[in-house]
Structure P
Amino acid sequence: MTATLEASRTGSSPIVVGIIIVTYKSAPLAVDCLQSIATERVHCAPGIQIKVVIVDNASGDTALIAEAIRTNSWSSWASVIAAPRNGGFAYGNNLGYRHMRQQLLPDYLYLLNPDTILRPGSITALVQFLESNPGVGIAGSSFEHPDGTPWPFAFRFPSILSEVAAGLQFGLVTRLLRRSVIAVDMGSAQQAIDWVSGASMMVRRTVFDALGGLDENFFLYFEETDFCLRAKKMGFATWYVPESRVMHIAGQSTKVTERDQPLKRLPGYWFESRRWYFIANHGLGYAIAVDAAAILAFGLGFLRLAVQRRRDRHIPGYVRDLIRYSALWPRVSRKEHRRRHLRLVAPPLNS
C-alpha cells in the first residue's frame with residue numbers, strides 16, 4: 001500500500017489528517033496522548049501532515065493542556081479550545097471540527113480518545129488503507145491493553161437478537177445467536193465490519209460532511225455506532241485495520257468500563273443513548289419491541305445467575321434501569337419520536 005500512497009501524492013499537496021481529541025478532566029492522559037502523536041509524526045509516511053485540536057469539554061483543564069503544548073513546542077501542530085459547556089462526545093468532536101476547518105480542511109478526520117497511546121505507524125496504516133480503498137468511508141484500529149495484550153474487537157450493530165443473546169447469556173442460545181452478538185473477535189486480517197470504536201476512528205472528511213457530523217442527541221455512547229450505521233445507509237463502508245495499533249486504557253476517560261474492575265452500574269445517559277439509537281435508526285415501534293425483549297431476556301438472565309450464585313457477572317441495577325429508561329413509556333416515546341423527526345430533516349453539524 002505504501003507505493004499506492006506515494007503515487008497518489010506525486011505532485012500534489014500533502015494528505016492532511018485532522019485529529020480531534022475530546023477530553024473531560026483527563027488532562028494528564030491527553031498530554032500523554034499528544035506525546036505519542038508527536039512521536040507518530042516522526043514515523044508517518046512522507047506526505048502526511050498532522051494537525052490536532054483538543055476540545056476540553058468545560059472541565060477547566062484547558063490551561064493545563066495549553067501549558068503542556070507550549071512547554072513541549074507542539075504549538076505548530078496542536079491546539080486546545082475550551083467548550084462553553086460539557087455537551088458530550090459528539091458535541092465536542094463537532095465543535096473541534098468546526099474550529100479546525102476555520103484554518104484548514106483535512107482530508108481525514110481522526111477521532112481519538114485521550115486515554116490512548118498511538119503505536120508507531122498507526123496513523124499511516126489507516127491513511128494508506130483509506131487511500132487504497134476509495135469506497136471505504138471509515139477505518140478503525142486494533143487495540144491493546146497497557147500490558148501489551150491485544151484487544152482485537154470490532155462490532156455488529158445492536159438488534160433485538162443481540163439484546164436477547166446478551167441478556168440470557170445461556171450457552172445454547174448464545175451459540176444459536178452467535179452471528180448477532182455485538183462484539184466480534186477480528187483476528188489479524190483487514191475486514192469489513194458494522195462499526196468500530198470511536199476511541200480510534202478515521203473518517204473521510206467528505207463522509208463526515210455528508211452525514212452532518214456526529215449526532216449531538218447522544219451525550220456519550222452509541223454515537224459512533226449510529227454514525228457508522230448512517231454511513232452504511234449512504235453507501236460508505238466501515239473497515240477494521242489491525243495494522244493500526246493503539247493502546248487504550250479502557251474506561252479511563254469515562255470511568256465506566258475499567259478493565260479488571262467489578263461491574264459497575266451504568267449511568268443514565270448510557271440508557272438514554274441506547275434508547276435514542278434504536279428510535280432514531282429503526283423507529284419507535286422497533287425500539288419498544290427491543291426494550292420488551294431486553295427486559296425479559298435480562299430478567300431471566302439475572303434470575304439464572306442468582307440461582308447459580310454468580311451475581312457478580314451481572315451489571316448492578318441493569319434490569320431496573322432498562323425499565324426506567326425504556327421507550328415503553330408514552331411520555332418518553334413521544335419526546336423521542338419528535339426528536340427523530342427533527343434529526344431526519346436537520347443534520348446536527350453546522351458549517
Structure Q
Amino acid sequence: MDLIASAPGKVFVIGEYGVVDGGPALVATVTRRLYARVRARRGSGELILRCGDATARRPLAAERVDDVPPGLRFVAAAALVGARAFGLADTDLEVSTESELDPGATKTGLGGSAAVTAATVSAIQRIALGATPDPADERRQVAAAVFAHRLAQGGGSAADVIASSAGGLVWLDGLDGSDVPESVSAAVARTHGADLAWSRVELPPGLSLEVVASGRSCATGPRIARYRAAACGPSGAAVRAWRAGMRAAAECFRDGCRAGDGTLLLLAMGTAARLLSRLGAITSVPVYTPELRRACAVAEDLPATAAKPSGAGGGDCAVALTRQQQRVTLRERWQSAGLYPLALELEPRGAACEVLA
C-alpha cells in the first residue's frame with residue numbers, strides 16, 4: 001500500500017513560552033503543507049527514511065531515535081511510535097518527505113518538525129486502520145504525534161504538533177512539556193488514556209491573521225532551555241508572574257473568539273507583545289530582533305492592528321491581527337520595510353491522507 005499524507009504548517013498566535021509549563025496557547029495552521037509518502041509492504045519490520053539526500057534505516061523494533069541523523073529524527077520517531085501504537089507488525093515501511101513550508105533558504109518558523117510528525121503518524125494510522133478515523137481515533141492520533149515529537153526533541157509542549165494534527169485555530173491548555181518519554185515503548189504507553197486538552201475556535205468575521213518572515217532563522221530549543229533555567233533560579237517569582245500575565249492574555253484572546261469580539265483579540269495580542277518584550281529583561285531570552293521590532297511597528301501603524309513575534313522569537317516570523325481589507329496594504333508595507341510577507345491563509349484542515357493506492 002502506498003499513501004501520501006500531509007499536514008499544515010503553523011504559527012503561534014499567543015501563549016509562547018508559558019505553554020511549556022502548562023499554560024494556555026492558541027496556535028493557527030496555515031496554507032503551506034508538508035507531505036509524507038509512506039509505502040507499506042509485508043516484510044521483516046524494516047524502516048527506511050528519506051528526506052532530500054539523507055537516508056536512514058532502522059528496525060521497527062528500535063527503541064531510540066537519538067542515533068538517527070537530526071534531519072530525520074522527527075520522522076523516525078513518528079514512524080516508530082505510529083507503527084507500534086497502531087499495531088503494524090511484519091511490515092516494511094518506507095517514508096519519504098517533501099515540504100513547502102520553507103521554499104527559500106531561510107527557516108520561517110512554520111513548524112516543520114511538527115508537520116512531519118503529524119503527517120507521518122496520520123499516514124501510518126490510516127495504513128493500519130484502513131479507514132477514515134473516527135473522533136476517538138483522532139484523539140489517539142494526536143497523542144501518538146505528541147509523544148513521538150517529545151521523544152525526538154527531548155521535551156517541549158508539542159502544542160504545534162496538536163495544531164498540525166487537528167487543523168484550524170486551536171486552543172490548548174494544561175500541556176506538560178516535562179512529560180518526555182525515554183523510548184519508543186514509553187511513548188506508545190503514554191498514548192493510551194492521554195488527556196490532552198484542546199479545542200477549535202474561530203476568529204470573528206472581518207479579522208485576519210497575517211504572517212511575515214524576518215529573514216533570520218532561530219533555534220527554539222536553546223531559548224526554551226534558558227527560559228526554564230530562569231524559572232528555577234532567582235528570577236523564578238518574576239517568571240511566575242509573567243506566566244500569569246500570559247495566561248490572562250491567552251484567555252482574553254480565546255474569549256474574544258468565542259464572543260466574536262475583535263476588540264478583546266486586539267487587546268490580548270497587544271498585551272502578549274508587551275509580555276514577550278518584557279521576557280527578555282526577566283530571563284535574558286532574546287525574543288525580539290531588530291527585524292521583528294520593525295515588523296511589529298509597521299503593522300501597528302495601521303488602525304485596529306496588533307502584532308507580535310510568533311513562537312520563541314530571535315528570528316523566524318511575526319504574526320499580526322488586522323482587518324481583512326488591510327491585508328494587502330500590510331503586506332506591501334512589510335515588503336517595503338525589507339521583510340518577507342508570507343501571504344498565507346488560515347487552514348482549517350489538519351493532517352489528512354491525500355492519496356491512497
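Ranked by Kirkwood radius over Cα pairs in Å, structures P, Q are led by P, which has the greatest value.
When relative contact order in percent (Cα under 8 Å, 6 or more apart) is computed for each of P, Q, the one that comes out at 24 is Q. When FRET efficiency 1/(1 + (r/R0)^6) of positions 116 and 308 (r between Cβ atoms, R0 = 30 Å, to 0.05) is computed for each of P, Q, the one that comes out at 0.70 is Q. If FRET efficiency 1/(1 + (r/R0)^6) of positions 108 and 340 (r between Cβ atoms, R0 = 35 Å, to 0.05) comes out at 1.00 when worked out from the coordinates, which of P, Q was used? Among P, Q, the structure yielding 1.00 for FRET efficiency 1/(1 + (r/R0)^6) of positions 108 and 340 (r between Cβ atoms, R0 = 35 Å, to 0.05) is Q. Quick check: 3.6 is what I get for distance in nm of label points 7 Å out along Cα→Cβ at positions 76 and 220, calculated from one of P, Q. Which structure matches? Clearly, the read-out refers to P. Each of structures P, Q was scored by volume of the Cα convex hull per residue in Å³, for residues 12-211 alone; the highest score is held by P. If FRET efficiency 1/(1 + (r/R0)^6) of positions 60 and 324 (r between Cβ atoms, R0 = 41 Å, to 0.05) computes to 0.85, which of P, Q did it come from? This figure was derived from P.
Since every read-out is calculated from the coordinates, none of them should be taken as a lab result. Computed from a prediction, not measured in an experiment: that's the story for all the values here. Cβ atoms are built from the backbone, for glycine too; each structure is taken alone.
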